[in-house]
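Student: So, here's a batch of structures to check.
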Structure 1
Amino acid sequence: MVVDERKMGLELEERRTITIARLQAMRDRAHKLLNHLTAISGYTQIALMGKAGSGIKTELDKVVQAADHASKEVLCCIASLNEVEKEPPFAPKQ
């Protein structure tokens with residue numbers, strides 16, 4: 001019985017560790033995506049300062065708005081991942 005409980009405990013701890021690693025990988029990917037969206041928004045804003053026609057500027061404005069909206073969504077995903085990690089069984093053991 002004690003061996004089975006110990007084995008179960010080790011299996012749960014292994015699953016917990018794997019899940020935490022996956023959450024961290026998801027957070028890393030979200031941060032990378034956020035970096036790309038920031039670059040898209042920034043370079044598009046630089047292009048808007050150029051001598052493009054009004055039709056092109058209208059379309060570039062849409063790109064900036066979409067990138068900014070997507071960035072906010074990614075930030076929400078990162079916040080959600082952070083919250084999940086704070087909840088049991090993922091919270092650090094004390």
Structure 2
Amino acid sequence: MAYYLQRMGFGELPFECYAHAEAAFENALAVVAKCAKWIISEQDAPVIERLLALHDWQLSEAPMHRVVKAEQQLRQFLAGTGASPFVRRTSD
């Protein structure tokens with residue numbers, strides 16, 4: 001949701017932070033699949049903390065109708081088959 005709220009003007013986190021956070025969560029999912037423990041590496045923790053701090057700020061500043069719209073956009077993405085917006089596409 002933080003990404004969608006930022007696109008509405010709430011925040012200025014660099015795109016790379018979102019991509020790094022997504023990779024960090026994917027790493028944590030891989031770990032939990034192997035050993036049934038949720039572990040976020042020390043290397044990945046700062047970017048997740050930064051994203052959570054942004055989202056906390058967004059929730060305190062964005063009007064409710066914007067938060068609802070961001071949640072709808074996230075649900076549409078999760079229900080679809082499209083690629084992550086954080087994956088850089090290579091040009092052919």
Structure 3
Amino acid sequence: MGYNYYWANKDSYGQRIVRKHGLKRAQPIMRSTRDSGDCLHMFQSGDKYYIWNPIEGEIWEIVTSMNLVDIVTEIDKPRQGSLKLVEVDQV
């Protein structure tokens with residue numbers, strides 16, 4: 001998952017990006033595989049779930065009311081299934 005590079009401490013790349021978007025410390029949940037052709041990371045900050053695309057530099061909040069298991073199931077579907085996403089602006 002590249003945990004040390006992205007998430008291990010407050011100065012890890014992913015944690016710095018999360019702070020730039022005004023979010024609290026992130027807890028990684030999963031990441032797409034290299035074989036998938038995507039580079040998406042899913043993480044939790046506070047009690048909300050987010051998707052981060054490090055290539056585009058965008059973070060999207062998952063605003064669909066679902067538990068974690070249902071969110072992961074939807075993410076596996078084309079175009080993230082029925083998940084509703086809202087872009088999180090940098091602060």
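Each reported figure results from applying straightforward, stated rules to the coordinates on display, with no laboratory input. For clarity, every value in this text was computed on a predicted model and none was experimentally measured. Cβ atoms are built from the backbone, for glycine too; each structure is taken alone.
Student: Who wins on relative contact order in percent (Cα under 8 Å, 6 or more apart) among 1, 2, 3, i.e. which is largest?
Tutor: Values: 1: 35; 2: 43; 3: 19.
When relative contact order in percent (Cα under 8 Å, 6 or more apart) is computed for each of 1, 2, 3, structure 2 gives the biggest number.
Student: Assign the value 20, 15, 12, calculated as semi-axes √(5λ) of the Cα gyration tensor in Å, to the correct structure from 1, 2, 3. All intermediate terms of the calculation are to be shown ahead of the outcome.
Tutor: On the way: 1: 47, 10, 8; 2: 23, 17, 14; 3: 20, 15, 12.
The read-out comes from structure 3.
Student: Using helix-only ellipticity at 222 nm (-39500 (n - 2.57) for each DSSP H run of 4 or more, over all residues; to 500) as the calculated read-out, with -31500 as its value, let me know the right label among 1, 2, 3. All intermediate terms of the calculation are to be shown ahead of the outcome.
Tutor: Working: 1: -31500; 2: -21500; 3: -5500.
Source structure: 1.
Student: Okay, next question. Just checking, which of 1, 2, 3 has the largest value of FRET efficiency 1/(1 + (r/R0)^6) of positions 9 and 41 (r between Cβ atoms, R0 = 30 Å, to 0.05)?
Tutor: On the way: 1: 0.05; 2: 0.40; 3: 0.95.
Going through 1, 2, 3 one by one, FRET efficiency 1/(1 + (r/R0)^6) of positions 9 and 41 (r between Cβ atoms, R0 = 30 Å, to 0.05) is largest in 3.
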